[in-house]
Structure 1
Amino acid sequence: MSVDLLASVNHLLNWLAPAFFMALGMVSCARIFKMNQGASLGYKAQIAINFAVGCLALLAGLWWLGRDGKMATYALLVLSSALCQWVLSKAWR
């Protein structure tokens, strides 16, 4: 593998890391606080859905603001992840 390819993969993984850890945190906190006791979706499915929503939020922030790492993008990530977990907690009871 060339150095440029490794650097590109590293940058992509670092760009997606906030969405993954936000998804993991949202689902874990929902389990800890027992917000989704009757949810029919499993732990991995909720993480995957939250991760996809987070990736879309990061992509929207990148498109709208022209660069990654802006606080407005991270605020959108937090709000969209929280809304997604709330919907997942309430919708499938």
Structure 2
Amino acid sequence: MEKTTSDFCLKRLTKIEGQVRGIARMVDEKRYCIDIITQISAVRAALRKVEEAVLKDHVGHCVEHAIASGNAAEQRKKVAELMEVLARSDR
């Protein structure tokens, strides 16, 4: 993973970790359900941003390397991985 992508992801994940702890406190304090759901939605959106950054990095490096290598088996493997992960992300 590229350094800047790694830095971005680690910074976001640290923030997300804090948000999740905050949600746990909200649940423990029996806060208003809609407020909790709002915070859960914010965490999901933040996780999607991290997921997008990691996926972009993967395509820009791993997939690009497989294409440049000319190795058809490796190219098929990387495309299959992408298809699988994209199918899972829709769930």
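Who wins on FRET efficiency 1/(1 + (r/R0)^6) of positions 9 and 49 (r between Cβ atoms, R0 = 25 Å, to 0.05) among 1, 2, i.e. which is largest?
Working: 1: 0.55; 2: 1.00.
If we compare FRET efficiency 1/(1 + (r/R0)^6) of positions 9 and 49 (r between Cβ atoms, R0 = 25 Å, to 0.05) over 1, 2, the biggest value is for 2.
When percent of Cα pairs over 14 Å apart is calculated for each of the structures 1, 2, which structure yields the highest value?
Details: 1: 65; 2: 72.
Answer by largest value of percent of Cα pairs over 14 Å apart: 2.
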- Thinking of 1, 2, which structure, once relative contact order in percent (Cα under 8 Å, 6 or more apart) is computed, gives back 32? 2
- Query: Any idea which of 1, 2 comes out highest on mean count of other Cβ atoms within 10 Å over residues 25-32?
  - Reply: 1
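The numbers here are math on the coordinates, done by the rules we state, and not lab data. Since the structure is predicted, the reported quantities are computational estimates derived from the model, not experimental observations. Cβ atoms are built from the backbone, for glycine too; each structure is taken alone.
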